[in-house]
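What follows is a set of structures to go through.
Read the figures in this text as sums done on the coordinates, not as results from a lab. Here the structure is a predicted model, which is why all the values come from computation and not from measurement. Cβ atoms are built from the backbone, for glycine too; each structure is taken alone.
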Structure I
Amino acid sequence: MKPDALNGLCPYYTMYPLNFPLRALEEHGKRGDWVIDPFRGRGATNFAARLLETPSIGVDSSPVAVALAKAKLASAEPGQVVASAEAILNAAKAPTSVPSSEFWKLAYHDNTLTRLCQLREALLGECSSATRVLLRAIILGALHGPRPKGTPSYFSNQSPRTFAPKPNYAMKFWTARGMYPDDVDVLSVIKTRATRYLAYPLPDIDGKVELGDSRVADTFSDTPKARFVVTSPPYFGMRTYLPDQWLRLWFLGGHDYVEYRQPESQLKHSNAAHFAAEMGRVWKNVASRATDGARLIIRYGGIHDRAAEPMDVLKKSLIDSGWRIVTVRAAADSDSGRRQARQFQSVPKKAITEHDVCCHLA
């Protein structure tokens, strides 16, 4: 099993390749340097730092991102995670609430949904141990996805694995094709995934993951001085991070329906100038927690339905931020994987070129 297996725990569209933070830290860093990621996403920077035995801090405003990144820093044996799930399911405690709309009846078999609700309520009640942190993330990764011809590897009816199906479209899709959910062996799926992702022991390294708003200076008040900031901010116009993860948000205690309202903790996308100014606040905040000689390394790109030139937006955000651009190079892997650079459509357009931007403290 490869040492980076845990990074594949739960894919979604905002992820960037692990080789981006690995390359940045291997080229410029040394063991023990603290790393900050103020737009942490699913935790690739934190995980890369862990592989290199480097302490890190990640901040994100999405509860899904926080849950996954915490798992990237946790350690437990596969058997411990399976035993934790088994204990919850064997407790014979009926869940207090089970979603019952038509979408949920078509998305999950009654038995499967009941077991998921048992696990959900137990983990909402207590999820401080590494074992439960990993169990929660494993469930998030299996919550929805495609149905294979053989043994089920996801809990849901046919769905995307990177973003949650929207109810109206999904119900029409399933009904038109006569597709109904399988009664999935929840514990078997958890066991298979725990074995896959946790088979390789990883170093225990200092790390901290916070649910927060990186535009707020106090978010970093207890952050150790860092030599590196390695991150990939939201691309201008990408505003659907939370609605696209609504099922995983439900498992983490959210609503059992899609909520499209954008929370105040999200960057505002009203126009490119405002968006750049919002990012600029973040760059100033991390500059205040950087050591002399620190580097800010940014992966940035754009999406097709915004007229703004991505690099113009990024350069504006760095004006008077405390950082000076030193190098800009095109990333070779803008089209690899399902990430911000690719739109949410069945036949995506070729991705807009992403760039890796290296800055030094001004």
Structure II
Amino acid sequence: MRYALGMLAIGFDSPNPAQIRILGRVFYAAGLRMQKAMAEYVAEGARPDQVLILEHNPVFTLGRNATRQDIHVNDAFLEDRGVEVFQTDRGGQVTYHGPGQVVMYPICGLKGNRQDLGRFVRGLEEAMIRTAADFGVVADRLKGFPGVWVETPRGFEKLGALGIHLKRWIPTHGIAFNVEPDLTHFRWITPCGITDKGVCSLKSLLGDASPTWQQAAERLQFHTAQILCLESQPVPPNSQSISALTWRQGANGPEILMMHRQPDQGLWWSSVTGMLEPGETIEAAAHREVMEETGLSGKLIPLGLSHAFWVDPKLIGLPDGEPRFNVETCFQMQVSEDAEVRLAPEEHTEYRWCSFQEAHELARWEGSKAALRLLEKRLTPS
């Protein structure tokens, strides 16, 4: 039975300023941090709403009504396939996020004449319905089942999921719209606690006619702004940085160079990282940073990993202000076994050549850990 809305209002008709960002890949833990930070920013008042559109690494998230039993495979199985598990404060049960899925976190102030969570939720569903329609797919609501659904020869299948946490009338979490995720991952869970309905994507419905992630994200952005009556405000460009896992061949296998940052540089362990300078290419920045930080040089190889994150001003001694986001592109560089490391003392206090396990234990951030996993996979004989 489809859900007839009747006279229920959808979205809002009074404008609110908003900054809308399409960020690309964001690791889930980094996404949780940026949501919390954006909610605190919006709560200050007289500040624009913050809408984040992104794509996560493979992850199962447990809502307040979920248990670990909703995931039907063990931790070793998931770890072997690179799937993480997170407990969250959103409503609902277990769901999957991963590459090929457009995730949107609409962190909007809902006080005053917008103090209507049902209207907000229906607006998010409508944005997904209209986005599907843009590509020739008829999606709709289904009574008793949040999100948006498509009637297929196999029965009703979910195209877009929805889960919200509301605090002080500011929502976090949001929606996940399936463009081309790996649908086999949904078989490892009971999605949203539903056992008699499936999951679909634009790719499973349209085949080669399916849009790209970017195309779907742009249409979802358009419809969300229109339905929620968001007046788009200028967004500063993301800063750009590089990481370069610098390694050598040791007696017992590859050894990763890890360096400890000075207090004003963050006080954490990492391999080479640094910001792009004006007019510099990403590859040139990586070569320059390796030389400046370590005195080393070698063959630079892309790892095929780029990810975005919110820049916490407190960690690097910047003043509070408008939210800052950065996109990091990851490389690896092998250097000769007898090369001498010459640290830049203004940036680092000490260094170590580490096994992959030691480097994983020292690394603090999700991007560093993911880059290490990629490099270890490339260097480990199959």
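Here helix-only ellipticity at 222 nm (-39500 (n - 2.57) for each DSSP H run of 4 or more, over all residues; to 500) was derived from just one of the structures I, II, and that gives -7500; the source is II.
Comparing structures I, II by relative contact order in percent (Cα under 8 Å, 6 or more apart), which one has the largest value?
I
Identify which of structures I, II gives the largest calculated value of Cα Rg over 2.2 N^0.38 Å. Result for Cα Rg over 2.2 N^0.38 Å over I, II: largest is II.
Please compute FRET efficiency 1/(1 + (r/R0)^6) of positions 137 and 249 (r between Cβ atoms, R0 = 30 Å, to 0.05) for structures I, II and give me the label with the greatest value.
Numbers: I: 1.00; II: 0.05.
Greatest value across I, II: structure I.
With respect to mean count of other Cβ atoms within 10 Å over residues 25-32, the largest value across structures I, II is given by II.
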